[in-house]
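As structure tokens, here come the structures.
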Structure I
Amino acid sequence: MSNRFVALLSAFALTSVAAACATEDDLLDSEDITSIESNSWGDLSSRPSVELWKSTDGQFRFHLLEKSQEVVFTSQGYASRTNALNGLLSVLENGKLASQYQVLTAANGGSYFNLVAANKQVIATGHVHATAAEAEADVQTALANVASYQKAWDTATGARFAVKQDSAGQWYFNLHARNGSVVLTSQKYTTKAAALNGAFSTADNGLTAARYDVKPTASGTGYYFNLKATNGQVIATSQVYANKYSAERGRDAIITLLPVVPLL
């Protein structure tokens, strides 16, 4: 993961939220945090999803899953999580194009498809079927699910990580609470995949109160907190709260929120 922390982070994070300081009404109770709205990003029954894991061989792989949780296809192996997330972005770019799917014959005589990138490198593989017609049908299923996943990503509501690009071409993410409020803003990254990996790092580190550093603003008019990784690098910064107690409540709300926010 890219951990290049720029000196302007604190200024960016604080100035971007200072105009709308948090109030007591912005602090969500546990029922509001953990409930899932229909058709929100957290409602996996309404959209395809992605399952990312580290295999026993040390490689990172992902499945694209239908709403029913059936596997559509499986990615190739990647040496790092960031590389796997870059592979997912390649899937979203190429998986909507029928021309990027190749139906092939398996060693056992069956048929399957490969999804390839523009450079012809394989990025995902479908199931092996008895006939080519079944593999072709799988291609249509993949096309539909990639399009549906992309639409869900683009129109997501509720509690979620949203990756964005700034005017300088750098990437960052916001963590949104269920009511849509931004509760954390990340450092800047040079690639979209690295920003996505930063969201995973937030989920990894953000469940422990000791990872949060609650601090007064430079002007002394409010409080905010940084979420740090185990190496001390700042991953993300909160909005500004009126007082230390409210900032600590905001931190505790995020700790409760993170386990119920699907990353992909």
Structure II
Amino acid sequence: MLKGLYTAYTGMINEQHRMDTMTNNLANASTVGFKKEGATSQSFDELLAYKLKDSSVGIANVQRIGVNTPGVKIGENYTDFSQGSFRETGNTFDLALGGKGFFAIEYTNSAGETSTKYTRAGSFTLNVDGYLVDKDGQYVLDDSNRRIQIDPLQTATITKDGSIYQNGVLRAKVQVADFEDYNYLEKYGDTYYQPVEGASKIDGDSTVVSGYLEMANVNVVSEMVNMIAITRAYETNQKILQTYDGSLDIAVNQLGKLR
């Protein structure tokens, strides 16, 4: 069996996965608070080294490395949490975070189950009852994990620490949370994040900027350049498959032919 076929095949699958990741980044280039993703891959020698050092099954139990895996393996995706650029809106309740941290959102799913999600997308508004909500109607939480409610008929000002004042009176303070290790955060939709087991929550030290929104940290030009490179790599593996196909055709249909 020609193992080069499998090598080229795994290369094409990996480049397709990278392309899916890049196109998702480009599709969300205008999404407020979106954080771009990147794709990783693992070569056969990395997997081999990992298996040789794996003692979890016991020294006496020899594991097979795999069946026909000489190519590349799709690795894990990662999220780039670097800060995006700010866009001025002039809306008091449009908030951006300068530095690390997240807004806390009371999220209710279609089954009516409530949980706390975290986001950098600060496009907030007041509903008819005076509750501060995000673009999906989910409630923004204060520093005591309560819904923020103020008088919708009065003018409000929001300071850099997230405090909301009306007529000089403190009405609420927007919660800014952070985590020690972002590896314990997983995406929930395009802009929400939820902590997984092992996550350690801490107080955020971000500056809350009123009247601005943080845009996606996607560099469109850079992503387009990466997509071109991915396309070229995919085409290279495709040509390898075509070459092997031609070689097999000659071997099967011509070399052994009787005249």
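For FRET efficiency 1/(1 + (r/R0)^6) of positions 81 and 249 (r between Cβ atoms, R0 = 25 Å, to 0.05), the highest value in the series I, II is held by structure I. Out of I, II, which one gives 0.15 for FRET efficiency 1/(1 + (r/R0)^6) of positions 97 and 185 (r between Cβ atoms, R0 = 25 Å, to 0.05) as computed from the coordinates? Going through each structure in turn, the value belongs to I.
A value of 100, 47, 34 was derived for Cα extents along the principal axes in Å; which structure in I, II was it taken from? That value comes from structure II.
Each of I, II could give relative contact order in percent (Cα under 8 Å, 6 or more apart), but the derived value 27 comes from II. Comparing distance in nm of label points 7 Å out along Cα→Cβ at positions 73 and 193 across structures I, II, the highest figure comes from II.
Any read-out appearing in this document is the output of simple, stated calculations on the displayed coordinates, not a laboratory observation. Everything numeric here is computed off the predicted structure, so don't read it as measured data. Cβ atoms are built from the backbone, for glycine too; each structure is taken alone.
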